[in-house]
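Just below sit the structures, each encoded as structure tokens.
Read-outs throughout are calculated quantities, based only on the coordinates presented, and are distinct from any laboratory measurement. Not measured: the values here are computed from a predicted model. Cβ atoms are built from the backbone, for glycine too; each structure is taken alone.
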Structure P
Amino acid sequence: MNYQLLQIAALLTVIAFGGAIRKTTGACSSDDLEGLMGFKNGIQMDTSDRLAKWVGRSCCEWEGVVCDNATTRVTQINLPGLIEKDLVQTQMVGQLSPSITLLTSLEILDLGGLAGLSGTIPQTIGLQMPKLQKLYLHGNNLTGPVPESIGDMPNLQELALHENRISGSLPSSLGGLKNLKRLLLYSNQISGIIPISLGNLTNLVELDVHDNALTGYIPDSIGQMQGLEKLDLSSNMLSGGIPSSLTNLTAISVLYLDTNYLEGTIPFPSRSGEMPSLGFLRLHNNHLSGNIPASFGYLVSLQRVSLSKNKLEGALPSSLGKLHSLTELYLSDNLLSGQIPKSISQLSQLIMLNISNNLIEIPLPQEMSSLQNLQTLDLSFNPLNLSSIPQWLTSLSSLSRIYLAGCGIKGQIPDSLQTTESPIQELDLSENLLSGPLPTWIGSLSQLYLLNLSRNLLDSHIPDSLTNLSGLGVLDLHSNKLSGSITRVFDTEQGNSGGGSLTYIDLSDNNFSSGVDAIGVGEQLNMQYLNLSHNLLNGTLPSSLGRLNSIHSLDLSFNELASNLPEVLAKLTMLERLKLQSNHFSGNIPSGFLKLRKLKELDLSDNVLEGEIPKGKPLIDFPGSTYSGNKGLCGKPLGPCKF
């Protein structure tokens, strides 16, 4: 017995010693070493310093390399980039060396997210690396086609080539990857048709090829993928109809076919029980026609549906009320007509309802008052001809975003909006027939971020209470009959109007006459768009205008502004659009305007400017019409100066 114990102890010692030797030396085969060194030599920059430690022959000990203990062959290379894009210390830039295919025992190759890895995928990769189970090359700068030989990887389970610049067509050999579960090719430049052979991938769980340039029809064979849970073919150039075979996808939960050229009717479901797990459906931005089928109510797991921007017509089916899990419903920009069915009140989980830009008529069903989880309602641009905003709408306990533009609403802005159950965050009543003044209670909407009352018949002044809207980010009052001063819009001293939040202001096409001296006085540091054109504004531009250092578009045209062009405009280096035409500006164009390098649109015409146009870009690149109507101006692009 003691002798046997000694033998076992000796054997364990040898095993342990051997293991220690292998762990210490970590030597791998010459082919693997050559393949790894070839890959390393193709990398020009590795700020993580991982590859700098790849020295000697002990490659099984190198960071990111895993070997088989028995054979010492390399089975895994794991060098993915970090998810946090700001952690640039893991970026690598270089070429994907073909020598990587010398690693013939490799099972996992993860070079995803290295950001700068360029070159092409070796055309023989499938023939030389048949043991690969997972291939991650996503998030790089790879070009060229998907190799035909990839179909010769019988063990491949996951193929991630997304977010590169891969081009060419999808090889039909992909259909031979019987064990493939995930095929991710999105955000590339892949063209051609979807191979019929993809239908052979019956174990596929996820197929995502969105954001490419695929053409042709969606093959019927897709319906053979019984295990498919996510299918994303969006943002391509696919045409033809949606195949009815998709109803065979019993496991499908995510189906995105939006932003293509698909036509015909919606073919699913045809009966109860089909596509029982479908929760997310996007068909928007296509050319689909016909009615929303009554059978749509069989899709009992639907949570988010977008059918917007198609040519759908007819009435909304009452069966929509059966979609009890529905949280978001987008039906905008179609030809839908009739009335909203009362059954929609049964969608107790609904938080977003958008039926804008259709032909929906009144009455709006009183039963909608039961939608107590509804946060956003958009009925804009339907021929509703509302005499007033329905009382039940203001009693919805969660409603904070109300869009009723172009609904024919008449009279004054209803007082009921000041006593809504939920604080209003966004209110769009533009393009109606509203008249009278802006109500003083508007300042009590303490959580208001967006206010659009443009294209109405509103008159009077901007109320002082506007200064109470400390969170206001978007203010659009253009095309009304408002008058007086614009000071309250920029006045941050009484209640912090804007408080640095205002990013978009459009007061154009009104009768405002004063208040330009208030621009920039407050903390409007986030202002990106300001349009005061087509008013009666007079006076001079204040030096405080130079504080709007985030502004992209400034339009003060068609007013009565005078004096010289202020030099502080040169500080607005983010400007892409500057329109000052049809005023009374005089003097020279400041040479500082040459600092406005991002200007794409400039109009200084019809003023009384004089002198030579400063030489240099971007000023010399604009057409002569930019400076026309200023009799004293000269120099390129106008005629030469004669003084």
Structure Q
Amino acid sequence: MGGINNRTLVIAAIMVGIGLLYIGKLFVLQVYDPSYKFSAESNTRRKVTQYPSRGLIYDRNGKLLVSNQAVYDVMVVPRELAPFDSLDFCESLDITMEDLRNMFDEMRVNIRNRKISTFKPSVFYKQMSAERYGRFQEKLYKFKGFFVQGRSLRKYEYPLAAHVLGYLGEVGQNKLDQDNYYEKGDYVGISGIELTYEKELRGTKGVNYVMVDVHGRSKGSFREGRYDTAAITGQNLTLSLDIELQQYAEKLMQNKIGSIVAIEPSSGEILTFVSAPGYDPSLLVGRSRGKGFSTLATDSLKPLNNRALQGTYSPGSSFKLVNAAIAFQEEAINDYTRFDCAGPSATPIRCTHHHRTPIEAVGAIETSCNPFFYQAFKQTLERPGVKTHDGYEKWYEHVRSFGFGERLGIDLPYEITGSVPSAEFYDKLYKGHWIALTVRSLGIGQGELLVTPLQMANEAAIFANRGYYYSPHVVKAIENQSLAENYTDRINTTIEPHNLTSVIEGMSKVYSGEIGTARYYQNDSIAMCGKTGTVQNPFGEDHSVFIAFAPKENPKIAISVIVENAGYGSTWAAPMATLLMEKYITGEIPRRHKYYENKMLEGDFIHAE
């Protein structure tokens, strides 16, 4: 009996212990752990995401470029829906009955495909205006299962700089899988700085829990806001763009195809960035975004293409500056070197200008003499005791040090590299049998060489700086944050500064020389340096190209201009670059250049027959 009593006591003790554990657990859940009650009350509360305002965007002078405007999404919780007056609902949202049926059909498909839950809110109607929200809110109690959630959209203060600013779009599945910050229906940067600086601009979401009645009407904060968190506004950005210069540049490029990129040489900050034709960034905002995107995407002129960053061109005569600098560096030429020029009958590359002969480097840059630069290129590759292949490898190394054939690292997405052909490329193409004569087109910036407008502007900045550059960038400052180090690090080319002296003097003569190719645009108060280019185009008229910097000493601006199918560089690209440099440095256009300004503004290479 004693053994049985002991077992009974043990079993009783175990049962009592288990009971005490359950009682203790219930006590903790109900008294110390409020999450149990929080969960139990879920049928009377609603979670409302608080979307932060994206950071504001300013130009370098503090002018507001991009702000925010309030809009509202109509949300639905399918399981809470009840019969309602559909006509009244449609009138409140200013939609048709067919629109409403389509919305419900889409909701059912999404539920069936498990893209949305019947228990959780999802977007039913997007981006209702603040004005319509006021009217809809008055009737919201009639439509059980629906509620309104606020968010903000971008507002562009100027119809400019679309390729820099970029645009927002609804987040895709890949982004949803990569970053748990986002939920279906959120908006995210798709292009421009909206994409590059998405994390800085987007801010941090908050959440509010509200009590609701059986009609879905808000009855105040849940548990006095104990579980609410505030949204944190995104960081503001200050761009390096000068919006007034940008506006002027875009006016000059109206009815033209091409690009303009202007850089502050001392910092790498981009002052103007134009891809033409462009578009008004407001076209890709709000409920009309889909229509606007479709219109732009199907436009034969491809305004969505970022030509300044993704267009590739032969640099033409603008590249002669690089070849001259390399020839000086490799001691293939010096200030006393002269080559003969037989004009249009010159071989193997003819000259398109009339000038004295023989001619030296400064004069060759001033007049853009093709035979001089072919001979300088040949001397660089085939110096005594140097094999062509080895000479080309050295030339290739110098060219790459200017940033050609690689990404410069601009803080805009989708930059491409362009192309600088390697010695191995020609070995394969010509089966190892090639000399300078074979690749002679490279001596005048043609052939297989391809560069972007950004790289050409950076070339101008390198000469302005006498041999170095900073990675070009469009963001000047980030609120409460430093710029990435790569935008403040100086990048040296392989060319020593003293080997650029004659090149820069030649660039100065382009404006000031008696037969300089841009002599008509000389400014008496600003010493400018430049180089014209007329780029062969197998698909039509030649492209007009010009790179420049000013002033000659302590330069403030370096620039590249490309006008497609416009012919000579001296006719269109050169005056446009000159006007922009004058505008930036002095704030005005001199009277003697008003004729050229009017001509540039009126020029039309799109609609002309």
Structure R
Amino acid sequence: MSISKVTTDAVKSRMDIEEVLGDYLTLKKKGQNLWANCPFHGEKTPSFSVSPAKQIYKCFGCGKAGDPIQFIMDIEGVGFQEAIRQLAGKYGIEVEEEENRTPEQEELYKEKESLYIALSFARDFFVKNLRTEEGRSIGLSYFKERGFTQQIIEKFDLGYALEGWDHLLTAGKEAGFSEDVMLKAGLILQSESDANRKYDRFRGRVTFTIHNVGGKPIGFGARILKKDKNQPKYINSPETPVYHKSDVLYGMFQAKQAIRNTGNCYLVEGYTDVVSLHLSGIENVVASSGTSLTEGQIKLIKRFADQVTVLYDGDPAGIKASLRGIDLLLEGGLNVKAVVFPEGEDPDSYSQKVGSEAFAAYLEEKSRNFIGFKIDLYRDEMESDPLKKANLIKEVVQSISKIPDPILRSVFSKEAAGLLEIGEDILFTELNKSLLQNQKQEAKKITQEKKAEEAVQDLLGPERATSDIEILRIQERELIRLLLNYGSNQIDEEGPNLSTYLLDEVVDVEFQSPVYQRILNVYREFSEQGESPGVDYFVQMGDREIQKEVIDLITNRHEVSNHWTERFQIFINSETDDLSQTGYKSILRLKRRIVQKMMGEAKEKLKAGEMDNLNEDKIQELQQIYFTLKKYQLKIDKELGIVIG
């Protein structure tokens, strides 16, 4: 089964790129477009451009491009059908199904969908358990003791897993879920001693539902309430086809809007820390759930904010053990601050102890940038031991060297020199050493990657960029660019539109590049009906290669400000000022490259003919072809103003 064209068309007509991408990125207006840091590769300055007018996005760093549907496919790692389904859910569009998936696609889709459904069932089951006698007396009682309101319990889908071996397993089977699906979803376990026995993973614990960014349940964390030395305090769902721990932060679904609005993300360790901060009115908070920070999690934060504030429990030894996370955050392009709670306190306990207003004030007052935070952490040791001070200086310098922005590096270096009471020149010398070391490591990595790429290219046998074929492809690209951007424009007041003119001029030409030939064919088909295809036709036609190429050709990284003309009376010529000349010269350049290619082929045949001792007539015929083509090229050169010495 697949989604019907009716549903797909309804989604395409309703979706808005700013709304869709705004759920994942912080978009800032600059000129006619919106800009953000690209979510698909690490970058420090925004190169990800979104065009509300054209309903497309394009990253000038990594080349990712597409429409809202393609964005959902890339960011969520799903196929076209699932992306349409998600957008249909966002806009309240009813999904109609029809049969045309391949068996493999259908199997993969069914597996993931069955896991999502099973996990949603488990979420509902755990939530309903809070209304049972056992759930009220144990689970709900625990939440109430912590001050969790009913609104907060519902907001985070908090629940309770009943005591006993198979409550969820039995309920799931009665609801139609197979044991295999529940095993793959991480909801039940296989007995090691009995192959026929399976049992619930979560038993006698309060449950915390883990959602993906879109809000779907993908896993659970569960806390035991009774004292049992043989049981861990928390257990979590395992890795599954829909739950990848390294790419997930607890609470991101509930926090993303607040993080985007404040520009800051509070990072805590546990589930209850997140819930408690929401109770205190602080919603821009997520948890790493006790695991070390990963690159995927840092990128997830970077989608929504440029600053992260790490909240540390009042445990100096634990803080020192986790400082590596700060360097990773800095390396990920985030501005890093830190707050340390009084000894023996964590965000959950301290927020309950002092109340919402005092807690918010504490975060504001105690927030320090990573330089001051690190120095304060080691101040006592530093003052009593010169060697430890030297080590601290090196640690601070190492952290500063991770900052991608050279201006910020300079600012933090001066601040560090003052706080550490050492000369700026000494600190800058150490920083340069550290940067040089980082550069060497990066250069080594790039060299290794380049060698690997060259090895692949050697196997593929690529053509040189300076070859006639490649140069011809560039001219084909230019003609397609003009068609896409100005095809419907008239070339003068009484003349035809540009697409009609260009198509007439290349009526017998077959492009060397397949993707440009396919685009040209579409224009020819429309032209026969007296029409021109719009850019949106190519973006939505379903050919990914065409879609990406079209977006590349219609997207400009830089715009000329209106102030140049309005304020400074500086006038800049544009391609549309004289489309007849623009189109004419583009055709001439294309034909020039075609002629050069033909001349090259004739020359090669002549060389081969002389070696193979072809008869004189054949050689003269090839020479005549070559010189005729040469004359034609010279005429084109004259029209284009090209002077050959």
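Look at distance in nm of label points 7 Å out along Cα→Cβ at positions 434 and 490 for each of P, Q, R: the largest one is in R. Match the computed value 14 of relative contact order in percent (Cα under 8 Å, 6 or more apart) to one of the structures P, Q, R, and report its label. So the calculation was done on Q. If helix-only ellipticity at 222 nm (-39500 (n - 2.57) for each DSSP H run of 4 or more, over all residues; to 500) comes out at -10000 when worked out from the coordinates, which of P, Q, R was used? Here the read-out was taken from Q.
Here the criterion is percent of Cα pairs over 26 Å apart, for residues 170-297 alone, and among P, Q, R the highest value is seen for Q.
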